[in-house]
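Some structures are shown below for you to check.
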Structure 1
Amino acid sequence: MKSGPIILIEDDEDDKGIFLDILKELQVPNPVIWFQNCDDAFTYLKETTEQPFVIFCDLNLPGLPGLEYKRKIDEDKALRKKSIPFVFCSTTADQHTVNKAYTQMTVQGFFQKPNSYSEHKKMIKLIMDYWDLCRHPNSK
């Protein structure tokens with residue numbers, strides 16, 4: 001697995017726990033940095049010198065919503081240059097929101113959280129494997 005932390009922006013403690021349990025079962029070695037809101041996550045991205053492996057972001061968050069957070073990243077020249085893979089993973093995924101994410105910003109994935117643990121695990125494994133193999137501007 002490529003190095004760099006996995007950024008998880010999720011305000012639901014249960015969803016965070018499921019995500020962490022799945023990564024542990026999948027033996028993903030990357031550290032997870034968890035934020036309950038996008039404002040703190042944005043501050044982290046601006047201040048860190050690390051190259052995050054991937055960002056998993058919920059849509060409906062307190063304060064700055066997920067879509068606006070991604071727009072803010074895209075508008076920041078330094079953060080945009082980092083080319084951090086960005087994936088929305090949300091309970092709701094209506095077509096209007098999906099279209100907006102792909103046509104108005106640089107989103108690399110939009111997933112609806114599955115209802116079952118096994119399907120959720122399969123989805124996260126697929127995403128992690130994809131970004132581990134994928135080349136992008138800041139791949140090493």
Structure 2
Amino acid sequence: MIRSVSFRITTVIAAAVLLWVGRLAWDYFDPNSITHQAMQIQLKLFGEAMYEFHANTGWWPANLNDLAKTLLPTKSYVWRETASTIVFLWPQNLQPDRRDNANVLLAYWKVGLFNRLGRAWVLLGRLADRTHARGGASLRAWQNK
């Protein structure tokens with residue numbers, strides 16, 4: 001009797017661990033998972049704020065305080081906390097038209113399990129398209145362009 005109870009407990013724990021690992025793998029490979037969408041939305045909000053700051057002032061933002069002068073704080077109440085997880089490159093040589101900045105890297109997500117597993121969401125200057133998941137090596141190459 002005791003042996004069958006411990007076997008059942010072990011089986012339940014093993015099934016729970018298997019489900020957790022399966023869900024993690026599913027989220028990792030599914031670009032439309034909630035986790036990926038949250039990262040994409042936050043990156044896109046920051047990118048929109050960069051263009052908004054330029055439209056209002058004629059300058060490109062150089063730090064987070066510049067983005068505080070846009071609608072970003074009203075669109076995302078956690079924007080400052082989120083900014084600590086993103087690397088901003090603050091390029092100053094952008095064109096006002098987003099399409100002309102198609103291959104310019106504006107920012108990328110720097111922390112989290114997805115990054116540890118070799119992927120990072122990056123924000124390109126065109127914004128109209130999706131943000132992109134990049135592997136670590138291709139992200140470093142893109143930064144060095």
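Read-outs: derived from the displayed coordinates by stated rules, not from any lab. What you see is a predicted model, and the numbers here were worked out from it, not measured in a lab. Cβ atoms are built from the backbone, for glycine too; each structure is taken alone.
Thinking only about mean count of other Cβ atoms within 10 Å over residues 81-88, which of 1, 2 has the largest value?
Values: 1: 18.2; 2: 14.9.
Greatest value across 1, 2: structure 1.
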> Given structures 1, 2, which gives the highest value for relative contact order in percent (Cα under 8 Å, 6 or more apart)?
Replying inline: 1
>> Say we calculate distance in nm of label points 7 Å out along Cα→Cβ at positions 73 and 89 for every structure; which of 1, 2 gives the highest result?
In response: 2
>> So if we calculate mean count of other Cβ atoms within 10 Å over residues 41-48 for every structure here (1, 2), which label has the highest result?
In response: 2
> Given a computed value of 0.97 for Cα Rg over 2.2 N^0.38 Å, which structure among 1, 2 does it belong to?
Replying inline: 1
> Which structure, out of 1, 2, was mean count of other Cβ atoms within 10 Å over residues 17-24 calculated from, if the result is 10.5?
Replying inline: 2
